[in-house]
1. For relative contact order in percent (Cα under 8 Å, 6 or more apart), which of the structures I, II, III scores highest?
2. Hey, volume of the Cα convex hull per residue in Å³ derived from one of I, II, III reads 97; which structure?
3. Match the computed value -10000 of helix-only ellipticity at 222 nm (-39500 (n - 2.57) for each DSSP H run of 4 or more, over all residues; to 500) to one of the structures I, II, III, and report its label.
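Every number here is computed from the coordinates shown, using simple stated rules; none is lab data. From a predicted model like this one, the values you see are computed outputs, not experimental measurements.
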Structure I
Amino acid sequence: MSRNVLEKVLYDLSTSGANKKKFAEDPDKYLSRYQLGAEERALITGYKVRELADMGVNTMLTWGFWLQAGKSNGDYLKLMKREEA
């Protein structure tokens with residue numbers, strides 16, 4: 001798995017409204033532009049931020065990705081602390 005590619009995806013989704021919209025409309029089509037394996041795609045589409053962070057993905061990027069999806073900050077913190085969300 002490539003941490004750099006994962007970070008690029010999260011950055012692109014967190015900083016561009018157009019990318020966010022394309023991802024929401026068709027995640028698989030959007031992610032096809034990146035060299036990702038099936039497991040990596042599943043981490044992104046499943047919003048598995050704790051697992052991404054465990055792989056070394058920058059937590060500022062996982063946090064931004066989580067929030068851009070309309071998810072709560074409190075739930076993010078619970079996941080990162082390994083508490084139930």
Structure II
Amino acid sequence: MTTKDNTTKLIKDNQVHPTDTGSPEVQIALMTERINTLIHHFETHKKDHISRRGLMQVVGQRKRLLEHLKKEDVKRYEQLIRKLNIRK
């Protein structure tokens with residue numbers, strides 16, 4: 001689980017403008033953090049299939065947002081991929 005401080009830091013690092021909390025960049029950064037947390041969870045809880053389903057849903061949602069961002073603005077998409085170190 002991400003803490004409130006960590007969430008606030010992720011939002012500040014990926015904002016497009018000072019009051020931005022819902023741009024694709026911010027949403028993708030938050031999802032990436034959640035995905036990384038769940039991946040570490042599965043190292044110790046190998047049979048947690050309910051959470052694995054949730055992970056797959058978050059991965060699919062992030063994929064759709066990345067495709068949307070790529071379609072709208074390729075430059076912002078490439079910057080975000082490099083910044084978050086997402087393989088794609």
Structure III
Amino acid sequence: MREDVYSSLEDEFHEREMQQIFVSDDWFCYFLEDGNNQITGFVELSSRNIVDGCLSSPVAYLEGLYLKKEYRGMGLGRKTMKNSKKLVQK
């Protein structure tokens with residue numbers, strides 16, 4: 001799934017970056033599931049020191065959002081964004 005979002009990156013880069021995500025306090029990745037515990041996609045969020053147009057720091061930043069094709073067009077991306085906002089505000 002991650003390769004679909006970041007298709008220009010090599011497999012080795014994905015592996016290294018995922019290892020960094022797992023140990024980072026500033027980068028968050030979680031899988032999205034439906035009501036039957038089936039993975040529907042994933043979200044990657046980070047905490048950045050600088051983001052264009054933002055005056056405060058740190059800033060929550062959406063690094064990537066992916067939904068499998070069969071789950072698109074159902075409002076799940078919007079719902080995910082709302083839930084991600086709640087996670088960041090905690």
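1. Looking at the calculated values, the largest one is I.
2. The read-out was computed on structure II.
3. III
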